[in-house]
1. Out of 1, 2, 3, choose the structure whose coordinates give distance in nm of label points 7 Å out along Cα→Cβ at positions 116 and 252 equal to 2.6 when calculated.
2. Using the calculated result 15 for relative contact order in percent (Cα under 8 Å, 6 or more apart), pick out the matching structure from 1, 2, 3.
3. Could you figure out which one of 1, 2, 3 the value 24.1 for mean projected area of the Cα convex hull in nm² was computed from?
Structure 1
Amino acid sequence: MYYPNDIEEVCYEPDHMKQVSEEIKKQFDRYFKLYLETEAASKITAEKLIGIAEAVGSTQTPKIKKVTDQGEMYKSIVKEAINNFEKDRDSYLEIMDDEALEEHEEDPPNFKSTVLKNTCPIIRVTLQNKRAKELDKYRAEFRRSDPNKLLSVVTNLSNFATEYIENNYDKETYEDIQSLDELGFSPLDTSEYTAFGVIGGGIKSHLVYKTNPAVFPNRSRDAIWALWYLTGKKTFDCHEDSEFLMIDTEKNITQQNFFYPYELFSFYALQTYRMMKEEAGNLDVYLNPDYRYVFVESFLSFVAHMHNEEINFLKSKFREDGYGFH
C-alpha cells in the first residue's frame, strides 16, 4: 500500500482473499516445522537462527537437530505462550472493566495521565522507550491528545467487545466463519474506535486481545510482517505492492502496514489458527480455545523473528525519518 492511500478495494474481494488464504496455507508448513523444531526460536543460538532465517528465505531446507517428540515440543510452546500472555493481563482487565471506565468519566485527565500512561503496559512501555527515536512522534501525539477522546475510545472498545461476545460470539461455530460479514469486525476500523496517533490499529487490537484472546487477535507489528512473509511477498493483483506493507514512495520508506484493516487481519488470523489446530490434532495436543489467538500471536511473532535482519534493514530508513507509532 502506498502511503497515505487507503488499502485497495481489491483486498476485500472474495477471490483476492481466497488467493491470500491459499498462499498462507502453502507457506505454513515449512514455518510451522521450524516453529516446533526450535521451540518457537527459544532453544537455538543467535548464529544458528541466522542460518535458519537465510534458509527460510531460499529454496534450501535448514538442517537443525531433529525433534524426537514434536507433540511435547508443541505442548511446551503452548504452555509458554499462555504464561507469557498472562503476565500482564490483569492490568488490561482492570483498565477495560466497565465499572472502572464509568468511574473515570468523572476525571478523564486522570485516566489519561495515570491509567493509560502508567498502568497500561503497551502504552507505558512505548512512552518510556526514549531510545527509540521513531516513537518521539507517538509521545508528542499522546501529550497533545484529548483525555475525553481517549476515554471514549477505550470505553467504546470495551463495550464492543462485551456486546460482541454476548450477541455474536458462538464458541461452537466461531471457527467456521468464512467471510468478513460473518466475522463482524468492521466497526473496529472506524473513527469511533480510534484516537488517531495514540490508539490506532495496533494498540486497539492489543486492548481487546488482552481481555478476550479467544475472539480478538492481536494485530501487532510482527503479525503484519509475518503475513507478508506467509504470503510469499506476493501482491495478488494489488497495484500498490503488498497490502501488508506501507510504502512511502516520496521518502523511499517501507514499513509494515500500520493501517491494515483489523477485520481483514482477523480473517487471516483465524485461517492461521485453523491450520495450527489441525497440526495440534495430528500431534495430540490440546489448544484451549479460550487462548485461541495467543497461539496465533506466538506463531506470527516467530515468523517475523525469522526475518529480523531483513525487517531491520527495511525499518532503518523508517527510524531515520521518524514516523510515529500506530
Structure 2
Amino acid sequence: MANSGAGSVGQQDKIIDQLVAWGERRADVAALILTSTRAIPGGHTDAYSDYDVIAVVEGVEAMVSDTGWLAEFGEVLIDYWDPVESDAATGAVQVGNITNYVDGLKIDFSLWNARYFTELTSGPRADPELDAGHRVLLDKSGLTAGLPAPTYRSYIPRRPDEAGYQRLITDFLIGVPYVAKGLLRDELLPTKWVLDFDMRFNYLVPMIEWRVQCDHDWSLKSGNLGKGLKQHLPPSIWQAMENTFTGADPEANWTALFAMIDLFATIAREVAEHLGYRYPGDLIANVTEHARRMRAGDFG
C-alpha cells in the first residue's frame, strides 16, 4: 500500500499521484522511493526541478528491454539509460535512467532489484542518495520498513586534512603551465579542457566549497557541479568567478587564466586561515610568475 506520507504529497503534486498509481497497477513494482530535492524538507524546487525516483522492481532487465512504460507519464522526448550493472558480491542489479518529456517533465528513474533491496540499503554498499533525503511513496509489502531515517548529511563535503588541502593546491597549479603552453601553441581544445573543466571543476569549485563550509560548520550540502553555490558567496567573489569565463580569443583566455589563479589564491588563503593550515603563497606566486614569463616568450 502507499506510504502514509504519500497522500499529502500526492494532493499537491499530480506527478506523485501518477507515480503511485502506476506503481500500484504494476505487479512487478514492489516500492517507489522519492529522493533528492523533492524529498528534502525545505528543498528548493521550481518548474524545472525533476523527479528522482527509485523503483524497486522484480525484473530490472525486463523493464529495460521494454521501455514502453515510460510513456505512461507523457510523450517521451528523449531518454538515456546507464548500462545495467550487477554487483559482484551480491548479484544485485541496478540501472539508472533519465527521461525528458515533451511537456517539460523530467524523471530520473533508478531501477533496483527487489530481491536484493536489503543489501543495497545497508552496510558499506548503502546508497548515499537515501541518506541525503528520501520519501517512500509506495511500499506494497513493507520492504522499506527497515530503512534508516535520512540524516541529510550525504554529499556534504568533508573537512580536508592539511595534506588534502595542499594536494588540491598542487593539482590546481599543475594545470597552469599546461594552459599557458596551449595558448602559445594556439591549441584551443586541450587548453579549454584544462582551464574550463579540470582546473575549474576539479579544483577551484571544491576549494570554494570548502570556504563556504568553513562558514557553515561543515553542514551544508553541496550541489552537483557547484549548483547553488552563487547564493552562498559574496557578490565580489561571484563576480571574480564570472571573470574566469571567456570564449575562444587567446588574449581573453590569458586574462581568464590569471583571474582564476587570483581567485583560487584568495579562497585558498582564507581556507588556510580558517583551518589553521600553511598557505603555500610562495608556490602560487612562483607558478604565476612562470606563466607570465611563458606568455612573454622567455622560454621560446
Structure 3
Amino acid sequence: MLLDIGCATHIGLKKTKNEDSFGIFDPKTAEVSLFGEGTLAAVADGLGGHIGGDIASKLAVSMLKDALKKEAPRDEDRGSEREDAHFLDAIKDAIKRANESIHQTNKDVIQGKRPMGTTLCAALLRPHTAYVANVGDSRAELFRDGIFVRHTVDHSWIDEQVQQGRMTQEEAEKDKRKNLLTRSIGTQPSVEVDTYQWPIRNGDQLLISTDGLLNMVNDETRQQILTLDRTAQEKVDILIEKALENGGKDNVTIILAVVNPPKSKLRKQRRNAWFRKHSANIRRKIVLFFYSLLLITLGYIAGYVHARFLSLF
C-alpha cells in the first residue's frame, strides 16, 4: 500500500507553548510486530490551562507505540472480523494504558492541582481498511470524491448538545464553551475509547487534526484544500497557513494520508512541489547567471574596443 503522507505542527499566534504532539509509525519503526504493511498515525492535544499538557500529549503518543509490539493476527484470522477486532483492540488497549499511566502520574506528582490530560486520535491505515480510535475533540475525517464521508465524534459538551437536539450547529459554532471536553486521557482512572472501522479505497484521504485546525478552518474550506492537485505535505502546509490566517488562536497539528495515489500523478505533484518551493531561488540564479554573462560580455567588448583604439596609434 502506497501512502503519501504530510504532517506539521504549529504553535499558533496566541499561545506561548505548543502542547500538541503527533507520531507516525510504520513497519520500519523498531519493535513493530502488529502489522507488516500499513501505518499508524496519531495526534494529541494537551489540555490547555492544566499542568503538563505538553507532557501528557507526548506520553499518549509515545505509549501508543506499544500497540505495535502486540503480535500480529493469526494466519487463520486474516480477512475476518477477528483480524479487525485484533487491530482495534491493540489500539484501544494502548490508549487505555496511556490513560492509566498519565492518571497515576497525576496522583503522584500533581496532587490536587488541575490534572494533566490530553486528547488523542489515532488511525491504523491498512490495505482496504482504516482502524480509528479517539478520545476528546481531536478528529479523524475520511475525504472521498470531494466531501468528508466519515468522521469521528468529538467528546465535547457542545457536540453532545447538538447531538441531543438541544443546540443547533450554528449556535454551537458561536458558543464559548467549545473547549469543554466530556472525555480526555489522564484526568480519570479509566477512559472509554471510541473505535471505528472504515473501508478505504484508492484516492481516499484521511485527515487527522487537533481542534486548532477544526475551529479555525471550516468544513467547506478544508474540503476545498483537499481537492487541490498538490502533495499531501503541501495541503497540510496550506491548511496550517489558513488556520493562522483566520486567527491562529490555538496550537494546530495535522496529519494527512493519501491512499494509493497514482504513481505518475504523485511523481508529477512532487516535481511541481519541488519547483514551487525552489522557483524563487532558481529564478535568482538564472538572473545572476545572465547578469554575470552580461558583465563578462561587456568586459570583453570594452577590452576589444580598447585594444582596437590603441592599435590606431
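1. 3
2. It traces back to 2.
3. 3
Values quoted throughout were computed directly from the atomic coordinates according to the rules given, and no laboratory measurement underlies them. Treat the numbers as computed from the prediction; the structure is a model and nothing was measured. Cβ atoms are built from the backbone, for glycine too; each structure is taken alone.
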